[in-house]
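Trainee: Got some structures for you, see below.
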Structure 1
Amino acid sequence: MQTFTIYAKDTGQILRTGRCPSSMLDIQAGDGEHAVEGDYPDDVFYFDKKGQPCLIPSQPSPNLQFDYTAREWIDPRKLDQIRDEAKAKVIAWASAMLSQFTAGYPHEEVLSWSAKLPAARNVLHGGIEPMIQIEAKALGIDPKELAAKVAEKGGRYEAIVALAAAIRGRTHAEIDAAPDAASVDATVDKALARATETLKSLGVEYEHSRSV
């Protein structure tokens, strides 16, 4: 018994491997196929026009597929799909970045922040806000002391949210204008690197990753 490999004559793509008696090697291949001795894994090799095994180059990116006719890695996705995936990546980045500010808080409490911040600012200007007064009483502190803390932390979070929205809007527009897949990837990397630097200027440490 010997090992054999079957590949497509027109593309060189390996189709299957197996074992058989030496005398039966020639009958293992079907129409448009060729059989050779040896075990050549289909994720490592292909055959050239001369019937010689060749190593498949390393995959540059998970999204690429090896084109056996062109003998190179290509992106099978359409540009619109690439753009949609890039936009989703930007949204995921923004969501992950903002989550560091909301982690540890109940979802319902986070939802109240949009109302709590203007209430705190109103208290600091002499107004009366039940939501601030009730919480301050429960904490045993003056309503203005609580309002000052809410205004400081809430104002910072408000600025970060506004920044995230601006980054998303600008980057999505740049993605739509990108002419090809490489330009889309470059646009996202450049935008998120720029956003990271802006965040640092605000005292926020957050590194972006292409795997996000």
Structure 2
Amino acid sequence: MNFVSVNDQLANIAQIVRRAPSIVLARAFVRAYRDFCNQTRWLKVNVAGATVSGTVQYDLGTDTYTEIVGIAAVQATDSQGQKWNLQGSNSSMWDPNRGIDRPMAYAYVPNGQMALYPTPNGVYDLLVSAIVQPKSETVTQIPSECLSKYSNEIEAGALAYLLMIPNEPWTNPQVAQMWAANFRSGIANAKADVARQHQSGSQRVMGRAFLIGGSR
């Protein structure tokens, strides 16, 4: 995943909201980027790891600029090289009395964790397609992947927010509604891309193992 400076993305919105401080512009832009990622589930990274026999829950790791907010897919590989896809599942429906076995299902556990079912009975390599977004509105670096296709839409989201801030020299609720409509349209288009599996999110495999959680 490639990262770019937030401040380098502000020229267009700065021309429209001329009197807003740079820090306000930057936070509005990241806010829109986070909202875009959260609603569309478009931005993904691959995280590699392995199971431990008898361990249900795994930490997917941390990153300086992004946070994991969901899981799109999980693939397992056994010692013989056989691969299979785990199914997303509601962990409340899992049988707590089922013994250890080859895992066939996963559930996302906030924040940035994953549970497997049945409880793994051995070591299996895992490749997790994790859904991510910028970690907070104060980050100074953001992934470039969404910007290559949806920079205009993210700018629209930032402008919609900025122009709705009350009692500022640049406040303009009517124009804000126009930008908000553009933002919503972009989110709808991105959701359609994801549904068609035409998204071009990062395919990098993070070079770190899972952090092991407690067994249960």
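Trainee: Please compute distance in nm of label points 7 Å out along Cα→Cβ at positions 18 and 186 for structures 1, 2 and give me the label with the greatest value.
Mentor: 1
Trainee: Figure out for me which of the structures 1, 2 the number 14 belongs to, where relative contact order in percent (Cα under 8 Å, 6 or more apart) was derived from the coordinates.
Mentor: Of the options listed, only 1 reproduces it.
Trainee: Output the label of whichever structure in 1, 2 has the greatest value of distance in nm of label points 7 Å out along Cα→Cβ at positions 2 and 130.
Mentor: Max of distance in nm of label points 7 Å out along Cα→Cβ at positions 2 and 130: 1.
Trainee: For distance in nm of label points 7 Å out along Cα→Cβ at positions 26 and 194, which of 1, 2 scores largest?
Mentor: 1
Trainee: Going by distance in nm of label points 7 Å out along Cα→Cβ at positions 146 and 178, which of structures 1, 2 comes out largest?
Mentor: Top value of distance in nm of label points 7 Å out along Cα→Cβ at positions 146 and 178, among 1, 2, belongs to structure 1.
Trainee: Given a value of 161 for volume of the Cα convex hull per residue in Å³, for residues 82-161 alone, calculated from one of 1, 2, which structure does it belong to?
Mentor: The read-out comes from structure 2.
Trainee: Output the label of whichever structure in 1, 2 has the greatest value of volume of the Cα convex hull per residue in Å³.
Mentor: 1
Trainee: Which structure, out of 1, 2, was helix-only ellipticity at 222 nm (-39500 (n - 2.57) for each DSSP H run of 4 or more, over all residues; to 500) derived from, given a value of -17500?
Mentor: The correct label is 1.
Only the coordinates and a few stated rules stand behind these numbers; no lab work does. Quick caveat, the model's predicted, so the values are computed rather than measured. Cβ atoms are built from the backbone, for glycine too; each structure is taken alone.
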